Structure P
Amino acid sequence: MDIFGKAFRDFLNGDAKAVIKVHLDITEPDELPVSYFFRSYDKMPKWEQIAIDSCYGRVLDAGAGAGAHALALQQKGLKVVAIDLSAGGVEVMKELGVNNAICQDFFQFKEKGFDTLLFLMNGAGMAGKLEGLKKLLSHAKKILNPNGQILVESTDLIYLFEEEDGSYLIPMRENYYGEVSYQLEYKGKKAKPFPWLFVDFDHLADVAQKEGFSFELLYMGETHNYLARLALE
């Protein structure tokens, strides 16, 4: 079920109040306005603007959604390839003017020669689990140019377990607390749940270092969301 493709199409057809409901297995459902995927650069949150401004060279926008970031990068004069698993989303990107939009799984994407890989809106969560993060960075190295970089936005879910006294009480789980089951719902129809990773900065930095990347924190938000830059050394 291509929920993103359906929701994006409905929005373009005039349903300005379209909403995607997001279900995680560790918290209450959240609502994501579809309009958020169509924001312009001046409407983007600060960390996304920093990410856009930090891109250079040839850019791969992985998990590009409706193409908001790709379009902003094109307007800056950068060459961009935008990939997403949503076939409907890719159609929308092309209609909106994204020059090179491809329906493709990042892990199956073989094209090389990129200077920047962009993972916004928790895009690196496609790793699924902590062990999958190593696979993601290993594949990234294969398609990055020397001195290339990865820009990653993620969220440390530790805030969900904060007690009134400021301490944290993490429930006993077999897995890392940032490994969640993620399910999308749109207009009463649910897609199949899939694994998703929200990784804290320390774990990201540790895996990045082992894979040969330097790491830098570019932004830290009030709700434990952050933007990091990983660079090939």
Structure Q
Amino acid sequence: MTHDAETAWDREYERGRYQQEPPVAFVDDILEAVRSLAPEWITGLYIGCGNGRNYIPLVEGGLDLIGLDISGEAISQLRKRLPERTEQLVHGDLTTLPSEQEHAVVIGIQVFQHGSRGEAHANVALAQRFVAPDGLFCLRVNAVGTDVWPAHEAVEESPDGGFTIRYLAGPKSGLPIHFFSRQEIQNLFVGWKEQLPLSLDVTARPAPAPGQWSQWEAIWRKET
């Protein structure tokens, strides 16, 4: 992600973003999927861990996760909440980590939509390399069909239905954000086995915000 994205998210976390929000329900799906594996499969990597909204319940559920985020403010807040995990909380992106690392579980919740289509696809592909053989990749990401809001402009449209916009207002103003189609995601995971089938989660925005926000959710196993 760009420096602009890091600055924008630092600002949001300084304003208290996510501090009072409960975890997404997908957290329970992740924990159930992990528990279906051998007991030793409890370590992993959470990309875009933020200030702990989903990271903390995943750790409390039994996962030993490296937390990675581009926002230094988010990592600072999370370290204060979990001082015993300071060494496992990393400020940076995937290029910050040793390329030879492999993890039983890799998690990305509402993080891989940032950037253009090419950037989003490249980040998913890079994250896939961190999954150990027979490991799990857990994904929640923006879906086409979302009522995109606030003000924005179209940047990219693709034949498979995916598109990218740039926000003109709101906390992500100036940033490109990608929305994935079903076919687009399936193409990114050719050769992977679905552990939790790809499904759509639709959330109505609280008033006065209009419409709904759609997210794809799925868990794949990396076949050897």
Structure R
Amino acid sequence: MRELGLSSPPGGVVVLGAHPDDIEIGCGGTLLRLARAWPGLPVTVVILTGTPERQEEARGAAELFLPGCTVTFRLAGLPDGRLPARWDEVKQHLEEAGAATAGRADVVLAPRVDDAHQDHRLIAELVPTVWRDHLVLGYEIPKWDGDLGRSTVYVPLDEALAHEKVALLAKAYPSQVGRDWWDAETFLGLARLRGVECRARYAEAFTVSKLALTW
């Protein structure tokens, strides 16, 4: 597989999640790699739903997954599972985040557009209407819907980093530990399969709808 590396740090990163824990499940290993490669990297975390308790977990998660980064939070607190019915508010929150990061971010991490969860999918559908000139990477979240599709971009994770991600997930989100789908086998199993696809031990996988190559 041909590899293309980042030779310079992104100007900034915007990370979007419908719910607290979406971001870290979908791209926690990637965030750890970015934070360690470029200390001080500006990261804006946008989460659309969540109780105050769950939002506090998300703040703690950012400290674990983005150590040394300059993190800005935009937390909306909209109702879980009802984002399509709050289309105007979701669009407004994303537009405000886009305006706040204009000229200061060039990479966006968001749910993938074919995600089966309605909250995730709505965000993914709206992202290109707000961040038109950015590299948008769509992350995946394992769930009972069985909606895992074909990926086009991979971020390899070595064994230590993959296991660190799983440990940090449990530490950051104790409210979710004990759910029937939340365990190390789920997260490592998916990462192992994605690693096979890109000839790495583990990996996180993304989709990209548009990408311009320049040299």
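Data table
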item: Structure responsible for 3.5, with distance in nm of label points 7 Å out along Cα→Cβ at positions 6 and 190 calculated and labels P, Q, R on offer; result: Q
item: Computed 1.8 for distance in nm of label points 7 Å out along Cα→Cβ at positions 102 and 150 - originating structure among P, Q, R; result: P
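Only the coordinates and a few stated rules stand behind these numbers; no lab work does. The structure presented is a predicted model; accordingly, all values stated were derived computationally and were not measured. Cβ atoms are built from the backbone, for glycine too; each structure is taken alone.
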